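Quick heads-up: structures coming right below.
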Structure 1
């Protein structure tokens, strides 16, 4: 989905209705920062908000996802195009999640191997230090790469308002987690809780 194009379209349709960001946000029971984020192309409305948003802006969901007005003759082709984009996005999220897991496993194996070599193989002191240094660098780079892939692999669902959002890298790193949930602050309602990781929108 072209978030920048959709964001500009939301802004234009809102202005056409003579509605401020604050008024639109109040109508949807969200913060005006969320509306601003959409209009800047930094995120998309979650599924539960799409229908009410389209009602307020007097557009169809197909037009919202296309980021433009759609004529009757183009309606079917645009709907199909949007469906294909959503499917591709979900497939890419699954691939990123698999790559994140693989990256994490390889990192653990590499770090363990380097630590074992540094600990049990007879080496000069400087060589042990080099192996320990390599283990630390490998851990940092590997965990960082796995984290970036996981952030890009889908969304997190707020346990309170059910909004879907993508955390910043800082939020992701700071939030403690289980295998399927991470403690994050929702971008929509502002509440902090254990947010479930969802690969598919």
Structure 2
């Protein structure tokens, strides 16, 4: 079984809390035996897969298999061409690790995303903009660290696609078991 879940902001990507009162995956009524495939940090939201299939996690997340994951990042400021080029080129040093090249582009218009609760901070004097990034690796808080390293900190991060699978109609906190045709899209590059 493979499940697509729209992880809301503020939810820990595990079934047991680290601290009392923390929201976890246990709050969403998943079938017994599933586990998260990969992670999204508490401050990130969007598409998270869960599965009960042995080896699914390794098969999907091993960088050798190069399964892309696509993110929308709302960043502080208006990234320059040079900043976007640095993101695309790779080689950004993050905790003794150099990032691989990725697809990155500055979006001309704000993407149609659901409002976040709580909302992202607003500053009158500092604009925000949106980047789309497509990576084949996933180090801890990597997108956030990459955008900060080029001078444009991430305010909001949403994973919208894994492979060629996406479901923009899945509301925050909602999940569904995937049909075979939907699972096959996960493996498409």
Structure 3
């Protein structure tokens, strides 16, 4: 079982490792989505071209990446921004967090999101925001209980999913969370460190 050792900024050589992890994570419930490798690579390239983007990578004791967290200004996601209270329209958006399924259960998601929030604060963002499915209790727990965010809205959506090998349009409820960014809080497992 891979345990977290450090968090560092993304490097181009991480792409070949992170793309399959991202694809596998979003193939799972509740997302049940299928992404092509080229699509994910293109999306990551676009996100990395934005000057405010923070793309963090978590690695194990052998220095092998096994997950990441990505954030940027919520103005890049107008569909999310427009659902947030006006005071949150300049927030830092916690867009993605994904961890290899074999490495879960060691606090990696929470550590990634805490470092992402702290980095946003260091970069001048006072507020952060996120959107996830109501069927993602871990993300909600980290955002609300660890980062002190509140649920500020809900959104009913219909998403195209692949369930039992069939493409279906399935309803889903998304929750929008927002709150103040937090200064650096390094609470990983003992022996871990961050480049921030």
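No lab work stands behind these numbers, since they all come straight from the coordinates. This structure is a prediction, so every number in the text was calculated from the model and none was measured. Cβ atoms are built from the backbone, for glycine too; each structure is taken alone.
A few remarks follow.
- Structures 1, 2, 3 were shown, and relative contact order in percent (Cα under 8 Å, 6 or more apart) at 24 was computed from 3.
- Source structure (of 1, 2, 3) for helix-only ellipticity at 222 nm (-39500 (n - 2.57) for each DSSP H run of 4 or more, over all residues; to 500), computed value -7500: 3
- Each of structures 1, 2, 3 was scored by distance in nm of label points 7 Å out along Cα→Cβ at positions 38 and 126; the highest score is held by 1.
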